[in-house]
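There are structures below to look over.
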Structure P
Amino acid sequence: MTKTEKNDAKYFVGLEYWEKDQNSTGYFWSEAINSMRSKGLNVGVIHLQPRGSVQDRKPYARYQSVPLRTLKKFLLSAKIAVSILIKAGKSDCVICGTNPELLLALLVLFQKLKRYQFVVLVHDVFPENALAAGVIKSESLVYRVVRRAFSWVYQQPDRMVVIGRDMKDFLEKKKRRSKPTVFIPNWVDHTDVIPMERRTSAILDELGWSEKIVFQFFGNIGRLQGIESLLTGIDQVDDPKAAFLFVGSGVQASAVQEFCQNHPEKAVKYIESIPNATRSDVLAACDVALVSLSENMYGLGVPSKAYFAMASDRPILAVVDEGSEIDQMITQEQIGWICRPGDPEGFAQTVQKICDNGPNSIAGNPRRVLLEGYSKNISLDQFVNVVKGIQT
């Protein structure tokens, strides 16, 4: 590539979500795009979703019909991919995430035609994440065919950026990826979350939990969060000091609501949203942040809620697989406790230990850890360097 071609190179980002307030995916991409542009990159964003919070509309993911959801994904992916096919040339770089999954596959195929450089940010791994969510069965022909096809897809991009060390291991060993795979930690903009004393929380006052030890699950309550096992563990907690607050929405929110209705004797509450409350206000309403994933999620995803908890300076009780990114981070930095998925008894015992010793028995400093190793500037600078480096 000549010097002139490098200067003329364009960067096309194909996305579904790109606004900061849409969800965790939009949160990252809005900042990543701003960071790339601030470093002088000529970035074009190809998207088709309307502006506004994801709560203000009904995206295809909310539909219960699998065929309809798949069709909507395909149409969305095809429109974005065709637009990139028309616009991107050999001297350009195309960037996308792993959602929607079909977009990644189409851009891999179109790369064979246009020969653009291709960078993928991996937030989750398909179809293994669908298997862990119980959406598809391991013995089905569809799963076997799709897994083989996507193993080839994951081998093709010129660079892949992963947000977990376990993801890097999974892609290189299970997907047999040999091209460069770069680990860049997940992050949170520390200015978006202000650490607040729990005594300032109006939420706890309204619940009458000022004297409780509050464990809070905040964010997406979905299939991959191991909600059923988490609720079974909560059911086994006997300490009257323990209280559990779920704030968020998702396909498993109804299971949490049902549990609250069926166990009025327990200090467990579900709140879909808190009007006029900031993220800092909500995170202040707890002593310990709950972060959980389903079994067999090693290498398949990294929950962003862990980093928001760190920004609020709360220790984390994580229910995750051994060796996963969150497991490694909490163990190395000593900022919380670890349980394994599918072990409700172990979860209840850990909660009891925290109630006995106090939530401050962990000597770590979660916010300091975030600022030193998981800040926006550190991770986005690394990401931009990967993207720029592919054109040299």
Structure Q
Amino acid sequence: MHDVAVVGGGPAGSHVAGRLVKLGYDVAVLERKQYLSEPVCCTGIISRECTTTFAIDEDLIFRWANGARIISPSGEVVKLWRPEPQAAIVDRVSFNISLASRAQGRGARYLMGTQVRAVKVQDDRVVIEAGCDGEPLSIEARVAVIATGFSLGFVEGLGLGRISDSVPGIQVEVAAPTIDDVEVYCGREVAPGFFGWLVPTSPGRALVGLLARRSLGTYLEKLMSSLEAQGKIMAANSEPMHWGIPLKPLPKTYGQRLMVVGTAAGQVKPTTGGGIYYGLLCADIAADHLDRALAADDLSARSLARYEREWKKKLGRELRVGYWARKVYERLNDGQIEKIFDIMQSSGILEDLLKDEDLSFDWHGGVVSRVFNYRVFLKTIAAMNLPTGLIKRLTSWGRGGG
């Protein structure tokens, strides 16, 4: 019997595995992909803070970005730029392989091509029923860590509740010989309630994608046609990939002999959909608490609840503020979005934010609070006939609440 079974070999799962085997535990990782070299649904944008905190190898980074061009529905461009690099665009496939190789090098056992069907918690163990190469497989461990990424049906089957809000995404790799900046596109005609993107990766290549609650293929075709007409991209290099992004966390991320980590737990920025850094941070927290629980042989729900308390202490406010900021944006029409673009620039808010070194690529709660501290911004939002409850939340953030 293993000490720990990790379901999912993405960044969060491999990081938990690597931490635990280094501490001397027997860890098995069950990954549904046959090979980690298979494509990944992700833009691969991570912050400089993330690369430093987790010692990301420079060889995994396609390029650094000092900012991004944000494009309004009418085509107005706002350039968010700082003199020093703010984010890295990593090779997501190589990133996955690197973290898995690190864990394997320390002793983690990876079972590739393994489709987990059920996780059954017993008094003294967890039994994971799976299939591998057409044959049934049963894995036993003292505790299971669920790091499957977005997988609503599977996570619901654990009895920990369900993620109540999520959005689908779509992305395709394209030829883009002349693109150097990350571009973000706003507006109802691009991605209603959300946004589209053009992200340069390796030389001559880029990713085009968007989030939207419906008609993803139609909106992607329109965005690509527009970008081709502008000469920014050429033909697609691959078929579009689809995935889901949680906008709210799982109601409960622990149980008896169970922890849920990363995107599967909803530890994702609701504003941008980015989950790598938050997932790695929570994987560290999970590994620390599992170490104590395994050493004490106390894997009860009460013991593992400490994991959830700690990760919510670190990320809880960020996720709440980000979610309600997301809900506000989703209600705006194109005219209102244009008005916010104008206010941010004409009032000097944007300039102030870019000068504030404390405002971060990853920690959006501070940005929201700062923006809502500006009377002109609150006055503009209040005139947009948004629901009263949202206005009250915005006012609370402006006062530093949340």
Structure R
Amino acid sequence: MFIAKRPLSRPLLFVLLLAMFGLTSCAGAATAQNWPGLSTDGENVYVAYGPGVLGLAADSQDLLWSYRPENAALSFYAPPSVENGRAVVGDFGAAQGLFSPQTVVSIYALDVTGNTVQTEWARNDLAKDRIVAAPLQVDGVAYVATADNQLLALDAESGTELWRFNTRFSIWAQPTYYEGTLFVSSLDRHLYAVNAADGSEKWAVELSGAMSAQPVVNPDENLVYAASYDREVHALDIDTGEEVWSVLASDWVWSAPALADGALYFGDSSGNVFAVDAASGELLWQSGVHTMNVVAGATQNPPAQIKGAIQASPVVHDGVVYVASLGNEQSEEGLLVALDALNGEELWQATTPAPLFSTPVVAGDTLVVAMQSEAGILQAYELETGDLDWSYLPPES
């Protein structure tokens, strides 16, 4: 389970990342249409789905609020941060025009307490590249990571910049806050511990792969976990950054592991799911999402064999591990699988109308997924059975 580090080619890795995330196109416009950003407060769900951002009541599917910018060229894919009636969101940027290659990226604070969204502030002078990661609001401060290598600390009420921290490459993951420290993972292969008060660096550790996964803190073991494209999940000492152990997957680990009841759960880009002891890294079980029971509405007997690449974080709730995957490349359908947290046995699975790139959220008695599909940008599945409960497609205007 403990392995030596292996170097990766930075230029090749960068090209693959851009291609897989869809950040480039022939026309120079940014696209990430399969990767809507989803967040929740446990009752309501918030989604950035391209043309806009909205809040929805999960139990009734009532639209709580919706925001679309006047500039129709703008798009949103970073999960919204909603705290105390304020949504902090960042857009994917828009080119200034034919003769100016610069991309203008804005960060917004929206008052979402009423039926009409009010803009509290908007800043287009802070970031020069798109916002991919969800902002984080803590104690009146909004922490915003950018693709131009910045972690910004902004006064959430006014938008005033408090400090900024520079990395060597893009930050695609939301930072994690714990007792005055921000843990920041970057595509520059570094995990940083940053003082949340002033942006000073406490420590930085270089791993052997880039990271797009949010760090996960385990106070009980004094560990912070970092998942990487080096096919490993690393456990580091919170105070020093010293590596305590690492565990090997079979492919890239795109998203954050899930920590629950002393176990750490994660999936890789080959559709494998792992459970390891959160203290030692010892393998508890390994499973996978390599078969699909229903394809294009037809039951498969035997089930169809698929790669089932996983680029979303697992969700653990009441002893069940929920895994969202890209599913079936041929039918372009996603797969949602529920596994027993104790042994990895499959409890149920559901085929979704589109591949699932984004991490699902639990809202009420349902698991909500986000996707780009004519059937809806949001679909909710019963936690116990996997039956489809509801779908939501926003109005066109």
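Some points to look at:
- When distance in nm of label points 7 Å out along Cα→Cβ at positions 106 and 210 is worked out for each of P, Q, R, structure P gives the greatest result.
- Distance in nm of label points 7 Å out along Cα→Cβ at positions 74 and 202 from the coordinates reads 4.9; which among P, Q, R: P
Bear in mind that the values in this text are calculations on the coordinates, not laboratory data. Because the structure is a prediction, the values reported are computed rather than measured. Cβ atoms are built from the backbone, for glycine too; each structure is taken alone.
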